[in-house]
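Please treat every number below as a calculation from the coordinates, not as lab data. None of the values given here were measured: they were computed from a predicted structure. Cβ atoms are built from the backbone, for glycine too; each structure is taken alone.
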Structure P
């Protein structure tokens with residue numbers, strides 16, 4: 001299993017309506033993307049971020065389905081413009097020592113095929129982790 005997580009802090013000028021639209025879009029991902037086995041979206045406590053979301057996905061094929069699903073693309077469209085600081089991470093019990101590199105390659109493939117997404121990501125104040133362009137998730 002792969003637990004794909006996002007932690008983020010929104011820009012101060014994000015309206016309550018925009019914030020709710022983005023959070024609902026994240027929740028919708030969990031409800032409608034077939035490869036998502038379970039999910040949680042909510043406040044992030046114990047760190048430097050305000051919000052978080054975690055999606056449980058069975059394998060790399062499911063991860064790719066998750067990344068490319070229209071519900072995920074909608075969250076990118078409505079959510080990323082509101083984000084100031086963003087971090088992504090993946091936790092997995094897969095024993096493949098190359099799994100982190102494979103996850104990073106899926107994200108890079110997605111960026112390579114979607115210039116609009118790449119621009120949205122480049123406009124973020126801070127972006128680190130397994131999904132950040134040019135970074136490798138794992139060893």
Structure Q
């Protein structure tokens with residue numbers, strides 16, 4: 001297997017609410033391909049898709065969960081601590097829940113967390129050891 005993640009799909013409770021959050025609130029560029037039952041957002045190197053939770057569970061042959069998973073996080077690395085705070089504020093304005101405000105972290109950077117409308121955790125981080133173009 002090649003070292004590549006091409007697409008991350010989130011199973012969401014309300015597709016239209018989630019599209020509005022990611023497209024209108026976070027300003028991710030939505031692609032119009034596909035159907036009305038799935039949404040694709042183009043990001044740097046990886047695609048984010050939103051698909052109804054029940055349909056995703058059915059497709060995978062597993063039971064549907066009642067809420068978003070907090071067993072993993074999606075991460076968005078930025079160029080400065082100030083950008084962390086700005087993006088956390090934008091996410092909350094768009095309808096996210098602030099989970100952890102931005103602040104210095106043990107590994108020498110600065111990060112905070114928000115949860116999207118389905119409870120998926122996003123870390124917004126500035127890492128002085130990681131180059132972000």
Say we calculate Rg/Rh (Cα atoms, Kirkwood Rh) for every structure; which of P, Q gives the highest result? Q
Structure from which 2.4 was derived, distance in nm of label points 7 Å out along Cα→Cβ at positions 29 and 117, options P, Q: Q
Can you spot which of P, Q the value 30 was calculated from, given it is relative contact order in percent (Cα under 8 Å, 6 or more apart)? P
Output -13000 (helix-only ellipticity at 222 nm (-39500 (n - 2.57) for each DSSP H run of 4 or more, over all residues; to 500), calculated) maps, among P, Q, to structure P
Compare FRET efficiency 1/(1 + (r/R0)^6) of positions 93 and 125 (r between Cβ atoms, R0 = 25 Å, to 0.05) across structures P, Q and report the one with the greatest value. Q
